[in-house]
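Each structure below appears as structure tokens.
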Structure I
Amino acid sequence: MSADLPAPPRVSLLAVHASVTVHVEAVAPPDAADAALRARIDAVWDAEKAARGDRLFDGPVFHLARATPERLTLWPRSYRHYLASRRDPALAAALALRFVGVTGLVTCEGHMVLGRRADYLAADPGLWEPAPSGGLHRPDPAGVLLEELREELGLEPEMVEAPQAFALATDAATGIVDVCFRVPARVSLAALLERQRTHGTDEYAEVRGVPLAALPAFVAEHAGRTIESLPAMLRAAGLLVG
């Protein structure tokens, strides 16, 4: 009798160059020529819109078609495609969307910045993740990361070192592919947290600086309450061993 094989990891990593480039191909989504599929996607969107109102809006996102350490090839999609994929497994299979996001691992005075997502958010409410984080809405991952940094943490570009891409983290269950960046801060931790409090948005219910040495304990203590890819991101950045 053969032994059971271990399940494949849910999160996979691809090391990328700091200067990784992006190429966009104009490939239409599956619902462009399928009215029935489009109606099912719209029904999910209408239900979410009725529940969340003006906090929910559609916009451009990208599907990762192909990736090498040097280049990402993207296809344009919309946020309603992503939300339909998260809400309905059948739609996820039909759309086969690998939604591209950006995530910054911001370090400051021997700490890393983590945020707990607000409960009102449509995706992953209440979960801890590196802050900032957001969807890629134009084909410029580093530029979008700086926008998220300003919006979510209230930090201007001159308050951090230039972001350096280092990995793609793919969550097979959600279809999310994060372009991960190292982002050393140029301000103190106290100043960073104050900027978030006074200039950041309410997308995070809580933001804290976790000592780098305490990251393994934080991950263990909050098991099931972080985004699935957090440990893999930390390992790829050399911040978590094991």
Structure II
Amino acid sequence: MSSSQSQFSDEELRFLVESLDSSSKAAVRKVVNKLVAAAAGGREVPEILRKALAHERERIRWGAAYALGQIPNALEPSALAALFEAIASADGDVRWAAAELIVRLGRTHRENVRARILSSHEQGADEARKMALYIARDLDFRDREMLALAARSLRSEVTGVRLAALSLLGRVDAPTELSLQAVIRCLESDPDLGVRRASALMLGRCAGACAAAAAALARAMRSQADPSLRRAAAQALTKLGHQR
């Protein structure tokens, strides 16, 4: 680190934190790099950034959480509020970067992340609900409460949320009856063909799929007009046959 970076005054560090409010991603990255360098030089940057997690401006809250994620061992559950706020961002880069940091936190603070997904999911924005389901998938949350949340999410009006719910349910070897019935409904009547195909493939990956699931796949293979959906249903039935 250069001597100038190691000698930031408190006022200069506060100015850097305020500069996280920039709308330019390149500018924010430069600021974060300076903060990371200052932290490596022994400055109490993590403490300053943790205070900024409660800043009145959203971009600064996100920038502080992101910067903490770049400083070794600095990211803590105190950043979760800002990170969950960021997964609702209209900026896809911000959403996925925040999700990655939440998954990282979830590996060591699983219950903190799990509880926040469950508590915030019902009132969250569409993008946030979608991203929370992908986070649950990546952290391999398979408890009944999380599976019930995924099943409810299959009733969302937002295609992306339904696909994210299917991606989570697809990780489960023995889904609940509730979730299986919800997936079957998607297979048979979802307005989006992509969701219907994903539903078929999810059922094929499920060793615990019930007779009703196999029957629904057989009907889809015979009656659906979309060739790709018929292929997905046939592929799923083949997998289930191999499993039995």
Task: Given 4.5 for distance in nm of label points 7 Å out along Cα→Cβ at positions 62 and 230, calculated: source structure among I, II - done: II
Open item on the list: When distance in nm of label points 7 Å out along Cα→Cβ at positions 134 and 174 is computed for each of I, II, which one produces 1.7?
Closed with: I
Open item on the list: Once FRET efficiency 1/(1 + (r/R0)^6) of positions 54 and 110 (r between Cβ atoms, R0 = 41 Å, to 0.05) is calculated for all of I, II, which comes out largest?
Closed with: II
Task: When mean count of other Cβ atoms within 10 Å over residues 142-149 is computed for each of I, II, the largest belongs to - done: I
Open item on the list: If Rg and Dmax of the Cα atoms in Å, for residues 102-165 alone is calculated from each of I, II, which structure is the one that comes out at 11.8, 33?
Closed with: I
- [ ] Kindly point out which one of I, II the value 10 was derived from, the read-out being relative contact order in percent (Cα under 8 Å, 6 or more apart).
- [x] II
TODO: Have a look at I, II and say which one yields -8000 for helix-only ellipticity at 222 nm (-39500 (n - 2.57) for each DSSP H run of 4 or more, over all residues; to 500), as calculated.
DONE: I
Open item on the list: If you rank structures I, II by mean projected area of the Cα convex hull in nm², for residues 38-125 alone, which sits at the top with the largest value?
Closed with: I
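No value in this document is a laboratory result; all are computed from the given coordinates. Computed from a predicted structure; not experimentally measured. Cβ atoms are built from the backbone, for glycine too; each structure is taken alone.
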